[in-house]
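Where a number appears in this text, it was derived from the coordinates with a stated rule and is not lab data. The shown structure was predicted, so the numbers you read here are calculated from the model rather than taken from an experiment.
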Structure P
Amino acid sequence: MTYCCGILVEGGLVMIADTRTNAGLDNISTFRKLHIFEAPGEYVVMLAASGNLSVTQSVVSLLKDGVENKETGEVERLSDMKSMFQAAQLVGRAVRASRALAGDAVEQVSGVSFEVTLLLGGQIRAEPPRLFMIYTPGNFIECTTDAPFFQIGEHKYGKPILDRAVSYETDLYDALKIGLISMDSTIRSNLSVGLPIDLAVLRRDALKIETSTRITADDPYFGALRDSWSRALRAAHMAIPRPPYGGDR
């Protein structure tokens with residue numbers, strides 16, 4: 001399984017992804033799921049992937065090598081895109097092409113799902129940062145200021161934290177902190193999501209990645225964040241009065 005989230009705030013964009021892949025209890029591996037395409041001063045595009053690993057790796061390769069536009073016959077790359085909307089369309093075509101290479105017959109015979117879901121975020125030249133969620137058929141939706149985050153994969157454990165704490169006005173690095181708390185909550189509740197964690201931060205109009213790092217099990221900040229969040233939760237529930245429903249009061 002997977003957990004990835006993208007948070008779009010006024011100050012920029014945060015993308016976070018775990019790296020655990022699970023093809024059975026005895027087949028657990030680590031693969032990068034957050035990919036960055038960057039030409040400083042021109043564009044930064046980040047792609048986080050959930051679902052069939054062969055399809056998502058094929059999508060990343062196609063975005064680097066180019067995807068044929070069947071209407072024009074031209075081979076198009078992310079570097080050719082004039083907007084994030086065009087980039088989302090290109091990724092949608094790459095998803096469809098990758099699944100066609102995998103073959104519906106293989107899916108039917110093997111029983112292996114070739115479903116994928118992708119988060120695509122970034123900024124191209126003068127347009128503002130944007131964030132999209134792209135589905136298996138290649139269609140997509142866009143993040144808005146009213147709902148400033150997307151999640152893919154095992155999202156239910158981290159969603160309540162983002163729902164309560166994130167708004168479009170949230171500071172960029174507060175958004176990163178909240179995203180990491182949502183990741184920690186997911187890791188604690190689901191064994192199919194795990195460290196290391198890849199993250200990237202793009203500040204609005206910078207047109208270059210400001211922060212890109214991998215968090216491992218011995219990361220001091222993430223360890224302190226996990227402990228602090230656990231203590232804060234215990235203190236919060238102890239501070240709330242006991243329910244007045246029966247029993248000794």
Structure Q
Amino acid sequence: MAQYDRQTVAGRVGSAAAIDEGLRAHMLRVYNYMGIGLAVTGLIAYLSNMFAVDSAGQLTSWGVLLYTTPLMWVVALSPLAFVLVLSFGINKLSFGAAQATFWGFAAVMGLSLSSIFLVYTDASIAKVFFITAATFGAMSLWGYTTKRDLTAMGGFLFMGLIGLIIAMVVNIFLASSALEFAISAVGVLIFVGLTAYDTQKIKEAYVENIGAEGLGKLAIMGALNLYLDFINLFLMLLRLFGNRE
């Protein structure tokens with residue numbers, strides 16, 4: 001009997017160790033996808049702006065096409081199309097197609113975000129990026145390690161996100177600097193919280209799907225969620241702390 005108990009305990013310990021090792025590998029895969037996606041976005045954004053503005057600070061033909069023609073709306077809305085494809089069609093996509101869609105999304109986001117170099121100084125963009133990285137890293141680590149269930153917080157944050165989107169649409173017509181500041185401040189709080197919430201959900205999703213097929217696509221969706229949290233947190237902080245050209 002004692003021998004059986006020892007074997008049972010050893011099996012449980014071994015299973016827990018295997019789960020921990022697999023979870024670490026899964027989270028590393030998620031962060032790798034996210035990090036490479038951010039690198040692709042940053043590179044595309046920088047190169048697009050570099051070719052869009054000449055040495056005299058004037059728009060080139062590419063810049064005119066990208067920032068002053070209807071193409072700007074196509075570029076601005078294209079990332080949403082990629083997100084919808086991944087969110088609602090991930091189960092129908094092959095792993096290779098899901099990867100290609102994610103990289104395509106990151107590239108199109110780079111085109112969409114290239115205009116920030118026209119509005120903010122390079123130094124302030126770099127400063128805010130590192131602030132964002134530090135904040136994101138701290139909150140993601142907390143979301144991964146906390147024993148607290150963040151489900152209730154996630155529902156509250158989602159409602160806050162809907163309200164934030166409505167306020168942003170309203171401010172397009174009002175053009176209120178005070179409302180823009182409030183939107184940015186509240187947006188920072190929302191995406192800080194979502195970073196922790198999404199990290200915990202990625203962790204739980206892995207545990208629920210151990211041994212199942214499609215963990216690769218699960219990692220891509222996790223990377224997409226964290227990527228969106230990072231980018232939106234960065235943009236909100238940039239509105240608050242960025243130095244305009």
Structure R
Amino acid sequence: MVNVICIKWGDLYGPEFVNKLYSMVKRNITRDFRFVCITDDASGIDASIETLLIPEICMPPGKPTSGWKKLTVLSEQLGDLSGKTLFLDLDVVIIDNIDPLFDYADKFTIIENWTQKGRGIGNSSVFCYQIGQHVDVLRYYEEHMKDVVSKYGNEQIYLSKKIGDIKYWPEQWCRSFKFHSIPKGILRYFLTPKIPEGCKILVFHGHPNPDKAIVGNYGGRIFKYFKPTQWIEKYWV
């Protein structure tokens with residue numbers, strides 16, 4: 001038995017993102033698993049999905065909805081969960097079977113952040129760990145929140161640096177829609193974004209989210225235009 005978890009708070013993502021993520025996981029895993037959404041509002045989430053209330057955590061002043069809340073998944077206890085656990089952000093699209101992500105390594109495994117290669121920094125959209133193994137990272141943050149936020153800036157830099165002994169996924173497994181799917185330069189006006197070769201999980205960090213990528217919406221910014229990407233509908237369901 002393995003766990004797949006996600007976290008949802010505030011109103012940035014609706015319950016449909018949780019429901020679609022669960023559906024994608026079910027289609028792309030062959031082993032027994034539990035899917036759990038850690039949330040402050042379970043309304044609209046499919047009844048077949050387990051939910052847990054987000055553990056209490058201190059947040060930086062003026063940033064009540066920032067990504068630091070994601071550190072709560074490192075709590076010593078998350079309900080009755082135990083063992084190997086895959087964390088997935090809500091804004092990912094699963095393309096292919098994810099079984100290998102559970103077997104790849106025994107240590108904390110994360111995406112090497114695409115814009116900070118070689119600097120020991122992960123992208124926390126997809127990571128795998130053992131429940132309760134890194135509670136010291138959460139405790140240190142809560143005891144030194146002001147200094148941690150000032151020094152590291154965001155939760156994924158802190159997470160990577162504080163754990164230190166991390167492993168990265170094979171480069172092809174977790175790719176960025178923004179960096180690896182959208183054609184470069186002027187080609188973005190003529191060619192439809194594509195699925196990167198060997199990709200298992202396509203990450204929609206920042207903008208656009210999958211629903212916007214389907215229609216080619218990048219906030220109306222002409223220099224970041226890309227063509228509608230309707231193949232996403234095949235996977236994001």
TODO: Given a value of 1.07 for Rg/Rh (Cα atoms, Kirkwood Rh), for residues 32-111 alone, point me to the structure among P, Q, R it was derived from.
DONE: Q
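As an exercise: helix-only ellipticity at 222 nm (-39500 (n - 2.57) for each DSSP H run of 4 or more, over all residues; to 500), calculated from one structure in P, Q, R, equals -11000. Which structure is it? Let's see the in-between values first.
Working: P: -11000; Q: -30000; R: -6000.
Answer by label: P.
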Task: Rg and Dmax of the Cα atoms in Å, for residues 56-159 alone from the coordinates reads 18.3, 55; which among P, Q, R - done: Q
Task: Test item: Cα extents along the principal axes in Å, for residues 128-167 alone calculated as 30, 27, 12, pick one of P, Q, R - done: P
